[in-house]
1. Kindly point out which one of 1, 2 the value 3.7 was derived from, the read-out being distance in nm of label points 7 Å out along Cα→Cβ at positions 135 and 151.
2. If FRET efficiency 1/(1 + (r/R0)^6) of positions 39 and 103 (r between Cβ atoms, R0 = 41 Å, to 0.05) is calculated from each of 1, 2, which structure is the one that comes out at 1.00?
3. Looking just at distance in nm of label points 7 Å out along Cα→Cβ at positions 47 and 71, which of the labels 1, 2 belongs to the structure with the highest value?
4. Out of 1, 2, which one gives 21.5, 83 for Rg and Dmax of the Cα atoms in Å as computed from the coordinates?
5. Out of 1, 2, choose the structure whose coordinates give helix-only ellipticity at 222 nm (-39500 (n - 2.57) for each DSSP H run of 4 or more, over all residues; to 500) equal to -9000 when calculated.
6. Of structures 1, 2, which gives 4.8 when distance in nm of label points 7 Å out along Cα→Cβ at positions 79 and 95 is computed from the coordinates?
7. Match the computed value 15 of relative contact order in percent (Cα under 8 Å, 6 or more apart) to one of the structures 1, 2, and report its label.
Structure 1
Amino acid sequence: MIRPPKGRKPYIGTSVGVDQSKNQITKLLRDYGAEGVVWGDNFQTGEVNLRFAVQREDGRTTIFSITPAAFKEKHTSYDPVKGRSVTIEAPNWPRAMRLLHAWLKTKLESIAYGLTEVEEEFLAQMVVRDASGRETTAGELILPAIEQGGGRLALEPPRKRENVVDAESGPA
């Protein structure tokens, strides 16, 4: 299992706020050629989602969806019901956004300078539809299938297409 080195807390002293980080990430994606960027904040669940679209060389657009994990930290907060300070665990979004910015910058540079392709680099975050038509990401679809298959990709074989014409013999 990959874990951070002991005692290391990335971006702990960041003074960059969440909105400034989001603006920088949007600019970064735009500078590297993203067609569109959408941020979603779910105040009920405390989740943040980033979606961006990239036009491929064949002219088609691919959408990617990233839900960054928050750095959960314990800190003291005043509880008006109890009338005193209590220790709570809450997300540290400024740190999470700095990590997201660094991660995206590294991936985008790798793509821009020919180390990898956008679909390969962001495969797990690529928005796809499952067999029932529900929108998901390739990672959410494929990883459970690999787990279920004991390391083998346990997907059903592609359906046979009935209306395919054999180029050699022509239509039936």
Structure 2
Amino acid sequence: MIESVLKKIYLTENVFLLEISRSNRENILLGQFASIKTSLKDKILRRPFTIVKNDKNSLTFLIKVVGSSTENIGNLDKGDYVDILYPLGKGFEENLDYENTIFVGGGIGIAALIPFLKGKNYKLVFGDREGEYEEVLKYFSLKGLHCQEKKGRFKGYPTDFLNRFDFDTIVGCGP
């Protein structure tokens, strides 16, 4: 399916939001993703990206530039076209007991958690190496314990801090 780029916003030097048009009216469930085709001189690949936000006429993705494929996607401008397949993955209906669930994320894995957290009262433990996701958390108004490997108020990995919370269920994504 061919869709057009509606908007691109860089939240950090290497992390951006990509909003594209949506012509497929299939229902999109939590946890589903899309596969975006990248065209590079030496290879043509599809890359999976979590659907962070889905509106009637658009889909939004949170993407980190880590190699030539994501760099290629980062070079897209408003009005450019992308070859995309969606929705992919089984997905699921939301039926979580938020009071007894903790969300644990790392790095770009926060993208998969964002759809769960919008407008909810939640517990979040999020980690990244050097605080590069601070702007992402602010953009989406996410609150929680934000730890970093080597600096910051909470040093360590997200799993180091789980004992601070009461929970029955973990929803997690990331390294």
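Each value in this text was obtained by applying a stated rule to the coordinates, not by laboratory testing. Source: prediction; values computed, not measured. Cβ atoms are built from the backbone, for glycine too; each structure is taken alone.
1. Derived from the structure labelled 1.
2. Label of the source structure: 1.
3. When distance in nm of label points 7 Å out along Cα→Cβ at positions 47 and 71 is computed for each of 1, 2, structure 1 gives the biggest number.
4. Numbers: 1: 21.5, 83; 2: 16.6, 51.
It traces back to 1.
5. 1
6. 2
7. 1
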